[in-house]
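These are the structures, in structure tokens.
No lab work stands behind these numbers, since they all come straight from the coordinates. Since this is a predicted model, take the numbers as computed values, not measurements. Cβ atoms are built from the backbone, for glycine too; each structure is taken alone.
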Structure 1
Amino acid sequence: MRTQARPITELSQLVAGVRTDIAAHAAWSDTAQLVAERLRRHLPGPDVLTAEQRLGSPDGYRSHTLHVEPDGSFSIVALVWRPGQVTRIHDHVTWCVFGVIQGVEHEELFDAELNLVGRSDNHVGDVSGFAPPGDIHRVHNTAQNTAISIHIYGTDVTRIGSSARRFYD
């Protein structure tokens, strides 16, 4: 379920900066790094969502669209994870950048044969960016509190329905 957050003027500098980064027409991996650096400088707090949105859902992690660029070149989405909620192993249709604004998100990275090649606990303020290929991962809230992260994708995720290209068993 996607819901539009309340007005997000606090994201205006981030949106303007991402426009600039995309205008550089760099390779996807370079764009991901440019946007990651931008997000580090302009990472919002949890109040970018309403109190109700920050609660999440017992049915699964929730996505809240914060911004979609009119030309479809990028989207900014907040994901809210209650304790124990996890994604399936997946890769992406485009570059992706994320930053944690509340709680801790545990990430597992996989190679093309689905061998586990890395793990990390991403804490508040941690930002990472990546691009296909080499973007197969799973995210899990292993903590006892709700986690929230900001994700920036190089496409209009409301148009295509998801940032995931494939899911793996």
Structure 2
Amino acid sequence: MKLLVNGTAHDVDAAPDTPLLYVLRNNVGLTGPKFGCGLGQCGACTVIVDGVAVRSCTTPVSSAARGPITTIEGLGTPDKPHPVQQAFIEEQAAQCAYCINGMIMTTAALIARNKQPTREQIRSTLNANLCRCGTHMRIVRAVEKAAALSLAQQTGGNEG
């Protein structure tokens, strides 16, 4: 089957029910999405499929083939990070960083559909992403900053 991952087409040979996470890591060679719980409960494997944040460990590759797939590797570059990545860096919103892939991808999907989320919307959206290090307050601040950075980029730098 064909997958469009981070703007690049990939022909993958995998059973339709193979978890997308396995295909991304083993066939496409992307290691940003992490294997955490394997049950879709921690969020470390989150990617964006057709604009929606999904748990790639429980998403069959066949259902992910419906639209473009974005992994953390497709958001930004070291020289030009995505506003969400930049905000997480500036707020030092990671310790061990295992959860950060999922936090960033969930945040990117949130901000794409809601340019100015409230703190309650941020908390609600990230509620199912687990972080054992206790950086939740930094993460919330990073999401608020990311929304401001994204809005500033869209308005030519007049916000945030």
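Tabulated data for the structure shown
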quantity: Value -10000, calculated as helix-only ellipticity at 222 nm (-39500 (n - 2.57) for each DSSP H run of 4 or more, over all residues; to 500), assigned to which of 1, 2; calculated: 2
quantity: Given 20, 15, 9 for semi-axes √(5λ) of the Cα gyration tensor in Å, for residues 76-115 alone, calculated: source structure among 1, 2; calculated: 1
quantity: Label whose coordinates, when P(r) over Cα pairs in 10 Å bins from 0, in percent is calculated, return 11, 42, 33, 13, 1 (choices 1, 2); calculated: 2
quantity: Structure responsible for 1.00, with FRET efficiency 1/(1 + (r/R0)^6) of positions 28 and 132 (r between Cβ atoms, R0 = 25 Å, to 0.05) calculated and labels 1, 2 on offer; calculated: 1
quantity: Top of 1, 2 by relative contact order in percent (Cα under 8 Å, 6 or more apart), largest first; calculated: 1
